[in-house]
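Participant: Below you'll find a set of structures to go through.
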Structure 1
Amino acid sequence: MAKLLTDSSFLQRYFVETEQAYIVSRGAKASESMAGIFAAKEALVKALGTGFDGIGLKDIVVAHDVYGAPSYHLLGPALERAQAMKVTRMHLSISHDGGMALAFAVLEGE
C-alpha cells in the first residue's frame, strides 16, 4: 500500500474524496489507513453476499467520526443491495497489527 500511495491515480480510482483526504491526513500511517479502508470495503461486500460483482469500491464510503470510529455510507448498487436485504444497521471494526489490516462488517436487519 505504501508504494501505491505514490501514485495519486490509485487513490482517485478507488476512494472517494473524503476517504482520500483522510488517508493523506494520516501522514506516516497513511498506507495503514488505506489498507484498513480497503479491507473494510471488502468486508462489506462479503457481508452483502455479492463480492465486488456489480458493486464498485466508490459505492462504499468509509467515514470516521471525531473519535476515529469508522462507519459505512453506501451509494448506488451497494445501497440497493443493503435495502434489498433489509439492512437496518451496519457495524464496522478495523484493526491493524504487524503491517496488516483487518476489518469486520456486521449487518443487522429484519
Structure 2
Amino acid sequence: MIIYVAGKYNAKTDGERLKNTNKAIDTGIEIINKGHYAHIPHLTHWIEKRMDYNGEEPRENSYWYDFDNKIMPKMEGFIKISQDGESKGADMEELLAKKLNLKMFKTLEEIPIES
C-alpha cells in the first residue's frame, strides 16, 4: 500500500521545519518497515533548501499544496502525524484523503504489516 504521510511542516525557524521534516521521515521509515511505501511530502524541504542554495526564490505554499493535491489521488492510505501546533496543509490533505476514500490511519499501530 502507498501511504501518504501528512503533518505540520511550516514553522518560524528552519530548525523547527527540519524537526517537522524529520518526524515525517521517521514515520515514513516505520511505514516502510511494515512493508508498505511511504510518500513523504515533507521531503520537498530539501528541494527548497537546494533552490535557496542556487539563489532561486522559494515556492509559495500554494505551489506545494497544488503539488500534493496532484499526488494524493495516487495514494491508497493516509496518516496524519500529530505535531505541536496546527497545520492548514495537513488539515486540507486529510479532507482530500477522506474525499478520495483513502484508507485512513490514526496511528502507526493501525497500519498492518504487509507480508
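Every read-out reported here was derived from the displayed coordinates using simple, explicitly stated rules and does not represent laboratory data. Predicted model only: the values in this text are computed from it and were never measured. Cβ atoms are built from the backbone, for glycine too; each structure is taken alone.
Participant: With mean count of other Cβ atoms within 10 Å over residues 11-18 as the yardstick, tell me which of 1, 2 scores highest.
Facilitator: Ranking 1, 2 on mean count of other Cβ atoms within 10 Å over residues 11-18, first place is 1.
Participant: Quick check on the output: 2.0 is distance in nm of label points 7 Å out along Cα→Cβ at positions 67 and 99, derived from one of 1, 2. Which one produced it?
Facilitator: Considering all the candidates, the number was obtained from 2.
Participant: Starting from the value -0.61, -0.90, -1.12: which structure in 1, 2 was log10 I(q)/I(0) by the Debye sum over Cα atoms at q = 0.16, 0.22, 0.35 Å⁻¹, for residues 51-90 alone calculated from?
Facilitator: Structure 2 accounts for this read-out.
Participant: To test your reading of the models, identify which of 1, 2 gives -12000 for helix-only ellipticity at 222 nm (-39500 (n - 2.57) for each DSSP H run of 4 or more, over all residues; to 500) when calculated.
Facilitator: 1
Participant: Ranked on relative contact order in percent (Cα under 8 Å, 6 or more apart), which label among 1, 2 comes first with the largest value?
Facilitator: When relative contact order in percent (Cα under 8 Å, 6 or more apart) is computed for each of 1, 2, structure 2 gives the biggest number.
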